[in-house]
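Chemist: Take a look at these structures.
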Structure P
Amino acid sequence: MAILQLALDFTDIKTAVSVAKKAGNYVDWIEAGTPLIKSEGVSAIRELKKRFPEKKIVADMKIMDAGALETQLAAIAGADVVTVLGASDLSTIREAIAAGKKHRIKVMVDTMNISAARTKKIEKMSPDYICPHVGLDQQKKGLKLVDVIAKTKIHVSLAVGGGITSKTAELFAKAGASVIIVGAAITQAKDIRKEAQKIKSVIEKACASQQI
């Protein structure tokens, strides 16, 4: 069954917690988004873990340097998963993966803006997840996540994120994604709880159909 990850791309922890509470029954992982961590620091990770101890907490730190140190910081704050940018030096990615094993935290490599050839190099390092991702600015330009994924041929667990909605979640679930990351479709919905439930249901049905 694919995991539904809720991306909390807010700048204050109070709003993030409020939204997470409404969606909580229908999401599996809760992400401290990059804006939240930059605004509140790693205390945001700590607070989410405190408020939602039954959930896996993802620290979207988008590590670009000091892979070992920043992975350790996320782990100490209580994160279960941390992100590192595939565009960073390969040594940074390697150090983050090694630190992940040491501190028992999963490492997800965000492949935004890197080539298929580089993604294959990263795959050989055996990260826990590789994440094709279409950023907000790229979405505004018309880049589609489905087109990015079509060029991603890997054999490690796949996480996907970037503009996913209830209308597209089924496609990614059927494509075999292990983690489906949803942000604005839930966090900006008029009824957050209802939309989270809807997307979770879409994912469950899609995964079930694949097992028939």
Structure Q
Amino acid sequence: MDLIRKYFPNLTLSQQEQFEALGTLYPEWNQRINVISRKDIENLYERHVLHSLAIAKFISPVSGTSFLDMGTGGGFPGIPLAIMWPECRFHLIDRIGKKIKVASSIAEEIGLKNVTFQHGDIGECRERYDYVVSRAVMRLETLVPLIRKNISPSDRNSFPNGLLCLKGGDLADETDKIQRPVIEVPLTDYFTEDFFKTKMLIYVDL
């Protein structure tokens, strides 16, 4: 939790309490339903919560901005971002029911009011959002065509509506295949921990 305060020192008391609760709830749930690898659960705040919050270093959305977290797994990046932006709306979708169960239970336990959940495939989600967010779900050339239908045509933020995606490694082969404006940001621009040396944030204007 100190890691979150280090990079986001202006959290409200309520936000601090919600982030703090994640450190108890995820390990408890992970004992029952494995949504985070066993070796990673001890690095929850660095490798999952802070990693998700890289998106909050890139954009500052206006109140009412809507996000679709595609392939949310146990709730990343959607739950940390929903805590960070209580005035925004989040819809988290995943094909694996047990992961949605964990994410929705944790959101309820910490009192998140700005999230909804869907057990299903992205093809079953027809609503439109300002941004789609994802974390290491699939290659960009596969992901972009799948989510274009979910992007609202009405921009209201400084960055036009599109995809915000957290990925790792050399992504030149993927980004070269995208026929839309792309911004790549190394997460070392935001965080100094070694884990982030190979991590990137990709924004695609859709």
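Chemist: Can you tell which of P, Q yields 23.6 when mean count of other Cβ atoms within 10 Å over residues 80-87 is derived from it? Present the calculation step by step, with values, prior to reporting the outcome.
Modeler: Details: P: 23.6; Q: 20.9.
Value 23.6 for mean count of other Cβ atoms within 10 Å over residues 80-87 corresponds to P out of P, Q.
Chemist: Same structure, new question: Where does the value 5.6 come from, among P, Q, when mean projected area of the Cα convex hull in nm², for residues 112-191 alone is the thing being computed?
Modeler: Numbers: P: 5.6; Q: 6.9.
Only one of P, Q returns 5.6 for mean projected area of the Cα convex hull in nm², for residues 112-191 alone, namely P.
Chemist: Using FRET efficiency 1/(1 + (r/R0)^6) of positions 8 and 128 (r between Cβ atoms, R0 = 30 Å, to 0.05) as the calculated read-out, with 0.55 as its value, let me know the right label among P, Q.
Modeler: Working: P: 0.90; Q: 0.55.
Source structure for this number: Q.
Chemist: Right, another one. Please compute mean count of other Cβ atoms within 10 Å over residues 24-31 for structures P, Q and give me the label with the greatest value. Display every interim value, and only then the final one.
Modeler: Numbers: P: 20.1; Q: 15.4.
Structure P comes out on top.
Chemist: One of P, Q was used to compute helix-only ellipticity at 222 nm (-39500 (n - 2.57) for each DSSP H run of 4 or more, over all residues; to 500), and the result was -8500. Which label is that? Can you show the working numbers first?
Modeler: Details: P: -13500; Q: -8500.
It traces back to Q.
Chemist: For which of P, Q does FRET efficiency 1/(1 + (r/R0)^6) of positions 48 and 160 (r between Cβ atoms, R0 = 25 Å, to 0.05), calculated from the coordinates, equal 0.70? Provide the component values of the computation, followed by the final result.
Modeler: Working: P: 0.70; Q: 0.35.
Source structure: P.
Computed from the coordinates by the stated procedures, all read-outs in this text should not be read as laboratory data. This one's a predicted model, so the numbers in the text were calculated from it and none came from an experiment. Cβ atoms are built from the backbone, for glycine too; each structure is taken alone.
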